[in-house]
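Asker: Below: a set of structures, written as structure tokens.
Throughout, read-outs are computed from the coordinates displayed, never taken from laboratory work. Predicted, not measured: the structure shown is a model, and the values here were computed from it. Cβ atoms are built from the backbone, for glycine too; each structure is taken alone.
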Structure I
Amino acid sequence: MKVLFIGGTGTISSACGELAVARGIDLVLLNRGQSIRPQTANATVLQGDIRDKEAVAKLLNDMTFDVVVDFIAFAPEHIETDLALFRGRTKQYIFISSASAYQTPPLNWLTTESTPLRNPFWHYSRQKIACEELLTRAYREEGFPVTIVRPSHTYAPTSLPVDGGYTILNRMRAGKKVVVHGDGTSLWTLTHHRDFAKGFVGLLGNQHALGEAIHITSDEVLTWNQIFETIAEAAGVNANIVHIPSERIAEADADWGAGLLGDKAHSMVFDNTKIKRLVPDYVATIPFRQGAAEIVAWHDSHPAAQKVNEARDQLIDKLIATYGQAKH
């Protein structure tokens, strides 16, 4: 099977590429070659910018693929480019959407693929919904072979899955307080990128996935307090948590607030029945306790990645001074 990844060096796509190659897939990567992550070993690399449609058309020439996956489409105009480039060139086109497109705030505790798509809080999510609508119309009207995949919060050892990233780990180790939105008891789902890849690679060339939307997540559910405490445990310290309402955070930082009010502030628990039906051997096996240990170990062994965001660090101090009371 010949598969094209547009992108291929991100948090999600890097693990998917490694597993695809390990399973004997002929993988081609199309990207600008500017990522800090290395390209997947044994994959063919085409260096190009997908935003330059004419240049990519020349680069691809008469190549065809069993599957094309776009990991870096975020707006309807990106989908229009893909439709123009890949009509008649692939048997399956997979769009990486987002579970943040689901109804926000959720009306039901369990999210399935039939949960309505609506997010009035986050522009990113509304753009993903618009992309899905465009692709669904192309599937219905012309038979464009689309599969929509909705990751939730997927992480890798190189990425700390909390707002602020390494800055939070650094504060924990320095004995400083850290901010958790709300009261820290809302439920959240974190998925290791190697687990995600197991479900995703099983969808490549899967005819039963055409015309379908599928989310792929872990079945482990944690509170935000537990997430921060697990990271602190992996770092060998205690989490000194301060709870601050998401609305107050949004007032202080619009971007941080959009990701909270439009996503993380709400409990999200997923029903993975559909991916397990389409990919019967899919099971997420990496608990966050293991993932957190990998994250801490990776950062400890990569001094260049130990970068504190001074603006975020100062904002956290300001929020705590203004609103915060330490959790005891």
Structure II
Amino acid sequence: MAINTIKWKNNRVILLDQRLLPDKEVYRSYRDYTKLALAIREMVIRGAPAIGVAAAMGVALGAHWVKGKNFDREVERTFTVFAKTRPTAVNLYWALERMRRVYAEKRSQGVDSVKRHLKEEAQRIFEEDIATNRLLGKFGAKLLKNGSHILTTCNAGALATAGYGTALGVIRAMKESGKQVDVLVNETRPYLQGARLTAWELKKDKIPVTLITDNMVGYVMQRNSLDAVIVGCDRVAANGDVANKIGTYMIAVLARKHKIPFYVACPTSTIDPKCPTGDGIPIEERDVREVTHFFGYPIAPRGIRVLNPAFDITHHELISAIITEKGIITPPYSQNLRAHVRHS
């Protein structure tokens, strides 16, 4: 089942508004790159690979609609605007760097030429993301036996990427290879990406899925009903520490306690060799209303102090393997990640 998360059409960027799922499937069209950047910040589109694709298309969009003598200044502004949208996902900066290289290499050929090349590069990033997810899905599927019961958190599916997915890419690849798989997904407070998005994707794909609340994970593991945990991520540090949706660290600790393999699925663009450890990964702090309100309705006392980090850091010692489009990375991560990125 194909999910159109993002696409370029008629010199506009089209996004599936994920804030309205699963109740409504609404597509929004963006001609103004500043409104597209706001859409990223406000979670119309989310997920590290999808954010990278959206930013690349945003640069191409901004360049396409520039008129007059201020072309270079306006294009530079697009890079600045998108770089400030979501600080944790390294795919954002990876995609922007690719677009910046194209801009620098093609600028001497004239404005029309550089506009065309920026569109082409954004489309390449989009297409490569889907191909990458399919490859890592095949590698991950080989790790898991037929009939596996798998827990995933948040959403690392087609909605978090250009299509197919990372953690859900592994699950989709299992189904495509003929293996039976049964998935548990926790609701993923406070934004409910598990309940609203992952459960929706799996149900559409007719993959057996059971929804649980976040505080049921320990209970499920204690009853020996899980074979593996698979999650996506927003950044992998050079030592193998991983930033992913808040609550991932808790799940990883529980998985280690109960001897359940804990796998991370991500493209190599999510690996940040310049970041030595998870301590150097910036953690986005989001609007307190995500915690104090539920679909606009208050559920907490007015004026209460709120902590709302969007991500946490899972230490590399808790990770059984990292699944990428280049293969499976196992410990020691400091050594094997470096070799993996070098040969990518």
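Asker: The value 3.9 for distance in nm of label points 7 Å out along Cα→Cβ at positions 201 and 265 was derived from one model only; which of I, II is it?
Answerer: I
Asker: Quick one: log10 I(q)/I(0) by the Debye sum over Cα atoms at q = 0.14, 0.19, 0.27 Å⁻¹, for residues 137-192 alone came out at -0.59, -0.82, -1.16 when computed from one of I, II, so which one is it?
Answerer: Attributed to the structure labelled I.
Asker: Another question, if that's okay. For which of I, II does distance in nm of label points 7 Å out along Cα→Cβ at positions 49 and 73, calculated from the coordinates, equal 2.0?
Answerer: Label of the originating structure: I.
Asker: Now for a different question. When distance in nm of label points 7 Å out along Cα→Cβ at positions 57 and 121 is calculated for each of the structures I, II, which structure yields the highest value?
Answerer: I
Asker: Of structures I, II, which gives 22.2 when mean count of other Cβ atoms within 10 Å over residues 129-136 is computed from the coordinates?
Answerer: This value belongs to structure II.
Asker: Assign the value 1.5, calculated as distance in nm of label points 7 Å out along Cα→Cβ at positions 9 and 305, to the correct structure from I, II.
Answerer: This value belongs to structure I.
Asker: Where is Kirkwood radius over Cα pairs in Å, for residues 161-208 alone largest, in which of I, II?
Answerer: Largest calculated value belongs to I.
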